[in-house]
Structure P
Amino acid sequence: MDTVQLDPALALDARPADAVVIGAGQAGLSSAYFLRRFGLDTVVLDAEDGPGGAWRHRSPSLTMDKIHGIFDLPGVRREAEPAFTARARDVVPAYYAEYEREAGLDVVRPVKVGAVSEGPDDRLLVSAGERRWAARAVVNASGTWARPHWPYYPGAAAFLGRQTHYAAYRGPEPYAGLRVAVVGGGASAAHVLSELAGVAAATLWMTRRPVEWRDDDFGEEARRDAVALVERRVRAGLPPRSVVSVTGLSRTGVVRTALAKGALDRQEMFTRLTPDGASWADGRHERLDAIVWATGFRSALGHLAPLRLREPGGGIRVDGTRVLREPRLHLVGYGPSASTVGANRAGRAAALAVRELLTG
């Protein structure tokens with residue numbers, strides 16, 4: 001399928017570059033570090049007002065003892081471990097800001113990329129409003145936070161209570177004394193339940209499928225197996241599955257807290273919402289005041305639409321990080337690299353592939 005080529009006149013004022021990196025979260029910064037290290041003229045664009053990526057928007061209640069951990073970015077190690085009670089939305093952006101300075105990465109922000117299209121002279125044209133860059137290669141690290149997934153259920157528009165996606169969850173206080181349903185089978189749902197139990201009048205935990213629990217330490221072999229499963233999907237052109245659907249739910253700190261509070265009593269999903277609650281196919285009805293949709297995110301790739309990369313299965317075929325329909329484009333933080341440890345590896349792999357492409 002051909003790409004869409006925009007008017008060449010639009011590219012006349014485009015700033016040339018060897019590589020443009022879209023996004024300055026962990027995957028983007030890792031990619032930019034290696035691209036610069038390989039001597040490539042690299043421009044890093046980020047839609048945020050400051051460093052930190054999606055971490056800037058996490059709930060103030062998400063402290064460092066509640067996350068799986070963050071991994072050092074390549075080349076610059078953190079000097080000290082933060083306090084357990086420190087807010088992740090403060091700690092991680094501060095580290096990323098320090099990293100950008102120490103690694104010499106001059107991130108251009110705020111820049112919201114609107115389109116990546118076929119450009120002049122065998123380059124890709126990266127457009128953001130009136131600003132444009134003509135890149136020999138593009139590394140996309142736009143993440144998922146901008147695309148929270150809201151599943152559809154009949155009656156959702158008629159429900160009179162509060163509906164919040166995990167992306168907008170800011171702690172348990174607004175739910176004090178309410179009957180709250182938390183939907184989702186991953187770490188985000190466990191985080192919410194661990195905080196709401198004892199604050200809300202009642203919590204109900206619902207998932208579409210039974211939860212698979214992990215009782216091991218999720219070692220290197222298990223991680224490789226999980227990555228291989230996701231890689232097979234993206235190579236086949238299918239949308240990547242959520243991490244927890246592949247790995248299962250581990251007994252992390254927030255999971256143990258929620259278990260201790262009796263909040264992880266999983267129930268079947270309701271079939272429809274009503275103005276005052278939820279109903280099931282067997283006639284059961286529960287009154288609800290609020291729903292927190294901890295139902296994950298989708299990759300934010302709308303700006304790549306002009307390249308027409310989608311396969312019949314709905315995904316983008318990727319080998320490693322390279323897009324098979326467009327070898328000048330690499331996706332990092334997508335599919336198997338959508339994790340903090342995977343992002344570093346993907347950044348280096350993408351940079352190596354770009355260097356090979358540009359130097360022959």
Structure Q
Amino acid sequence: MRIGVPKETKTLEGRVALVPAAAGDLVKRGHEVWIEKDAGIKSGFKDEQYAQLGVKIAPDAAALYEKGELIVKVKEPIAGDLALLRKDHLLFCYLHLAAEPELTKQLLDIGLTGVAFETVELPNGDLPLLAPMSVIAGKIAVQVGTHLLHQPEGGKGKLLGGLPSTERGKVVVFGAGKAGSASAQLAAAGGSNVVVFEMRQDRMEEMMRLGNNVTALYPYADVVAREVASADLVVGAVLVTGARAPHVLTREMLKGMQDGSVVVDISIDQGGCFETSRPTTWKEPTYVEEGVTHFCVTNMPGAVPQTSSQAICAAILPWVNKLASGDTPGNSWRDNQALVRGINVEGGKLVHPALQDMKL
């Protein structure tokens with residue numbers, strides 16, 4: 001199969017879907033792999049590294065999409081990409097359609113088959129292609145939140161970990177999945193007092209094992225309001241597979257926080273889990289509501305593209321191999337139920353159950 005890897009076009013997005021070694025492995029398997037010129041530069045990979053492994057370099061996006069049958073990218077397609085996508089393309093990337101009705105309509109009009117990384121689901125409910133970026137986003141949320149608490153950034157001037165003679169900072173995390181647990185782990189290791197809201201008992205137990213400075217609680221509304229009011233940093237990491245994220249932090253709760261506090265919404269890709277969240281970019285990452293700094297960048301892992309590209313590529317390569325096997329009887333990627341669960345749109349129709357009630 002002809003596999004195309006375009007350059008990412010989202011604002012300040014530096015990731016590339018396939019690193020040279022992975023692209024080279026696909027070539028050895030007999031596939032024709034094309035990558036758009038300079039697609040790997042921001043991740044630290046030069047065209048020459050791809051070419052040495054038998055990967056073909058497309059001079060521009062138009063040539064790349066023309067050559068490719070299976071289009072493998074990181075983030076959802078935007079204007080330039082959409083103009084080049086065709087009905088016969090098999091698109092494999094993050095889509096997050098629940099929060100993007102306009103993009104959904106455009107993909108339906110094109111009629112292609114779109115398999116979303118974030119909805120490829122194993123029988124036990126695990127999301128193997130979402131997991132590595134969730135971990136990275138969880139770590140970035142605490143790193144960025146720590147910085148935004150600095151007074152020159154408009155923050156309250158709080159050092160999260162504290163030191164002898166001062167109080168520790170407080171971090172509240174919603175959700176103890178991959179992203180939330182990564183946030184809690186980093187915040188706890190830095191010395192903060194951490195409160196994690198989670199509904200699953202096993203995950204609450206896991207959070208408690210992080211240390212004596214971590215408390216795991218069930219998200220009763222009045223308890224949430226109490227804990228958020230005294231938080232310096234709040235991280236939202238709530239996920240319902242394929243669906244729009246529920247709001248767990250209301251504007252009224254936000255009003256109870258001190259000015260200069262910070263909230264980071266990792267769930268923003270799926271619409272955001274805070275009532276006051278709206279998507280931002282790395283170019284203009286923050287805004288202030290009710291005196292609280294909001295960070296709601298929709299591609300947080302894009303800030304560390306070398307690490308992120310290596311991580312996402314290792315996760316997706318086996319699945320790219322399956323998709324590249326084609327769709328012929330007896331040798332079809334559709335025999336893999338995890339990939340079938342990942343289909344969001346196909347032939348002009350919404351396929352994933354979580355998208356069935358979308359208002360388009």
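Data for the structure
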{"read-out": "Ranking P, Q by distance in nm of label points 7 Å out along Cα→Cβ at positions 39 and 79, the structure that comes out highest", "value": "P"}
{"read-out": "Structure from which 2.1 was derived, distance in nm of label points 7 Å out along Cα→Cβ at positions 231 and 311, options P, Q", "value": "Q"}
{"read-out": "Ranking P, Q by distance in nm of label points 7 Å out along Cα→Cβ at positions 295 and 319, the structure that comes out highest", "value": "P"}
{"read-out": "Label whose coordinates, when mean count of other Cβ atoms within 10 Å over residues 143-150 is calculated, return 19.9 (choices P, Q)", "value": "Q"}
{"read-out": "Which of P, Q yields 39 [percent of Cα pairs over 30 Å apart, calculated]", "value": "Q"}
{"read-out": "When Kirkwood radius over Cα pairs in Å, for residues 15-158 alone is computed for each of P, Q, the largest belongs to", "value": "Q"}
{"read-out": "Label whose coordinates, when relative contact order in percent (Cα under 8 Å, 6 or more apart) is calculated, return 24 (choices P, Q)", "value": "P"}
{"read-out": "If FRET efficiency 1/(1 + (r/R0)^6) of positions 135 and 183 (r between Cβ atoms, R0 = 35 Å, to 0.05) is computed and equals 0.30, the structure in P, Q", "value": "P"}
{"read-out": "Structure (P, Q) behind the derived value 1.02 of Cα Rg over 2.2 N^0.38 Å, for residues 175-286 alone", "value": "Q"}
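Read the figures in this text as sums done on the coordinates, not as results from a lab. Keep in mind that what you see is a predicted model, and the values were worked out from it rather than measured. Cβ atoms are built from the backbone, for glycine too; each structure is taken alone.
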